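These are the structures, in structure tokens.
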Structure P
Amino acid sequence: MQRLLIQFAHPALERSRVHRRLLAQVPQREGITLNDLYEAYPDFDIDVAREQELLLAHDVIVFQHPFFWYSTPPLLKQWEDLVLEHGWAYGSQGRALRGKQVVHVISTGGREEAYQHEGLNRFTMRELLAPIEQTALLCGMVWAPPYVIHGTHRMSEAQIEIEGQRYRQLLLDLHEARVDLRATTRYPNLNHALSGVRVEGET
């Protein structure tokens with residue numbers, strides 16, 4: 001089993017049909033920790049020592065958040081700025097996060113075709129996340145392409161329920177080490193990769 005930390009960031013969860021459903025599907029298991037950043041730090045006063053301890057105590061870090069102006073919600077950006085300290089997370093002496101795996105689970109109102117070179121947003125989702133990918137690599141972490149839930153504004157309740165079940169399965173696969181994240185880097189997103197990278201022989 002791998003210890004799994006979900007770093008959840010949503011400034012208006014009460015208005016999000018999708019993320020409320022995703023959170024409801026998080027397995028209640030030992031070794032899976034949900035850390036709601038906006039609930040923990042409503043005044044943006046981040047407890048750096050607490051957050052670093054959480055990172056050290058887990059093997060896989062899942063950043064779950066909506067896509068805000070081609071990036072993360074502001075509290076998650078501040079979390080990066082404060083928690084990923086030089087000499088701890090990166091630099092010649094910064095080795096605390098080496099080998100840990102990182103996955104982003106992102107919701108966006110735009111459909112997948114909008115995040116193509118010929119689409120409205122002109123870049124792929126992975127290209128838009130390049131600064132976050134490089135941050136993870138600088139810290140010596142294993143980066144996986146993002147798991148993206150597209151078209152959330154137009155989803156029916158039935159479609160949201162299906163996405164919730166898929167998310168639950170993703171978390172179980174990560175927790176039970178059924179996904180080889182190192183093998184996903186050639187894919188544009190983790191959604192497309194999952195069928196081909198589950199560890200053989202696991203159920």
Structure Q
Amino acid sequence: MLLDYPAAHSMDTLWFAVDEVGHVGVFFTGEDGPAPAGERGQDLFDLMKHVPGVPELDRESDEAWCELLESVHEYGLFRYEITEEGWWLPLQPQYQRATLPPQPLHVDQLPPSARDLVQEHAFDELSFSEAETIQPLHFMECQVAASWCQIPCGYLDTDGKTIRPVPGCENTFEQYVELVKKDFPDETRDLRFEMF
């Protein structure tokens with residue numbers, strides 16, 4: 001699903017997911033990272049109040065929110081943020097693992113309401129412990145944000161070499177490839193474009 005958010009560069013959001021073994025991850029979209037289709041953003045405070053060991057939090061404090069985001073790994077969550085790799089091409093970005101928790105939180109350690117929150121999105125074919133980068137477009141239907149005035153029609157897969165079409169952009173992908181190769185000949189020389 002392709003959605004155009006005109007002011008997407010100011011619409012940072014969070015979403016949660018579980019991996020194949022039930023470990024919990026939090027994904028921070030930054031300015032224009034892809035998010036699962038229909039995702040409107042989830043509340044970190046709502047989840048963390050159910051996580052064992054987390055102190056009472058002041059949800060009115062921006063500083064408390066930032067500190068919480070920086071410390072989620074201490075409570076067992078994997079944190080992923082948008083990587084800048086590929087910034088020189090008009091691409092949908094991928095997520096880079098920012099923290100590796102010493103003791104991963106399993107979804108079963110949460111009460112039912114919090115379990116439902118994080119299990120809404122699942123990566124059934126990967127482990128957060130092993131996946132340093134994740135491109136959700138490869139695993140699930142996502143909404144993608146416009147990057148300022150355009151919507152990049154391709155994304156860099158986690159192999160770091162393959163450019164695939166964003167779902168919904170298949171009809172314009174060939175034109176996109178021609179333009180990108182023309183405008184970025186040196187940067188695209190070693191990349192593989194998956195044509196259909």
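Each reported figure results from applying straightforward, stated rules to the coordinates on display, with no laboratory input. The structure presented is a predicted model; accordingly, all values stated were derived computationally and were not measured. Cβ atoms are built from the backbone, for glycine too; each structure is taken alone.
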- prompt: Taking mean count of other Cβ atoms within 10 Å over residues 49-56 for each of P, Q, which is largest?
  reply: P
- request: Of the structures P, Q, report the one carrying the highest value of distance in nm of label points 7 Å out along Cα→Cβ at positions 41 and 73.
  value: Q
- line: Cα extents along the principal axes in Å, for residues 33-96 alone, calculated, reads 33, 25, 23; among P, Q the input was structure P
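Could you tell me which structure in P, Q was used to calculate Rg and Dmax of the Cα atoms in Å, for residues 57-176 alone as 15.6, 49?
This value belongs to structure P.
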task: Could you figure out which one of P, Q the value 54, 32, 26 for Cα extents along the principal axes in Å was computed from?
output: Q
statement: Re relative contact order in percent (Cα under 8 Å, 6 or more apart): value 28 computed from one entry in P, Q; matching entry is structure Q
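helix-only ellipticity at 222 nm (-39500 (n - 2.57) for each DSSP H run of 4 or more, over all residues; to 500) computed as -5500: which structure among P, Q?
Q
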message: If mean count of other Cβ atoms within 10 Å over residues 105-112 is calculated from each of P, Q, which structure is the one that comes out at 14.0?
response: Q
